[in-house]
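Just so it is clear, none of the values below were taken in a lab; they were calculated from the coordinates. Computed from a prediction, not measured in an experiment: that's the story for all the values here. Cβ atoms are built from the backbone, for glycine too; each structure is taken alone.
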Structure P
Amino acid sequence: MKPTANPKMRLLLATFSFPPNKDGVAEASAACAQALRAHGWAVDVATAGPASLAPCAEGQGITLHHFDIAGTGHVRHPFQGQLALYRQFLLSGCWDI
């Protein structure tokens, strides 16, 4: 499905898992993104991914942004990786939601 010229809304879906991962969070996130896209929303997905993945890709009218970030935020397992790049991405976005 091609993106519409004037989407109803612009949405950022931030999730730690997205296809091609095969888990419940990935599948639920993809279903949500596809449903919103089908209703005319512009959908960007920010997700974790190894540095070997392309930082930005598009499929089915959904733009994927991969960031090599790991951790839980707990003091024993702090977030690490492309944190500065992710923060800059969030600050530069123009999403409605």
Structure Q
Amino acid sequence: IPVSLHLHSDGSWQERARGITNQDGKITDLLRKSKLRPGRYRLTFETEIYLAQSGKPFFPEVEIVFEIHDPAQHYHVPLLLSPYGYSTYRGS
């Protein structure tokens, strides 16, 4: 699943990183050498092609908006996805 990370800055969203999930559904290093900074971020999961394998997708993309207060911490944001629903949480 293609995933993009955006930072909200000066009233608009700026793309910071882009990647594709592996067979386990993970991206091991989305930011590569870039650094997080405090702010509001958005992860966009382009789920349409993946969900089309099991029928007509109801959620062609999923956006998760979250705040980073301490960039030194580790952030893991799982997306649990099914054809007609999804959930997320801050993982460890």
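Structures compared: P, Q; top value of FRET efficiency 1/(1 + (r/R0)^6) of positions 39 and 71 (r between Cβ atoms, R0 = 25 Å, to 0.05), i.e. the largest, recorded for Q. Here mean count of other Cβ atoms within 10 Å over residues 7-14 was derived from just one of the structures P, Q, and that gives 15.9; the source is P. A value of -8000 for helix-only ellipticity at 222 nm (-39500 (n - 2.57) for each DSSP H run of 4 or more, over all residues; to 500), calculated from one of P, Q, originates in structure P.
24 is what came out when relative contact order in percent (Cα under 8 Å, 6 or more apart) was calculated for one structure; which of P, Q is it? Derived from the structure labelled Q.
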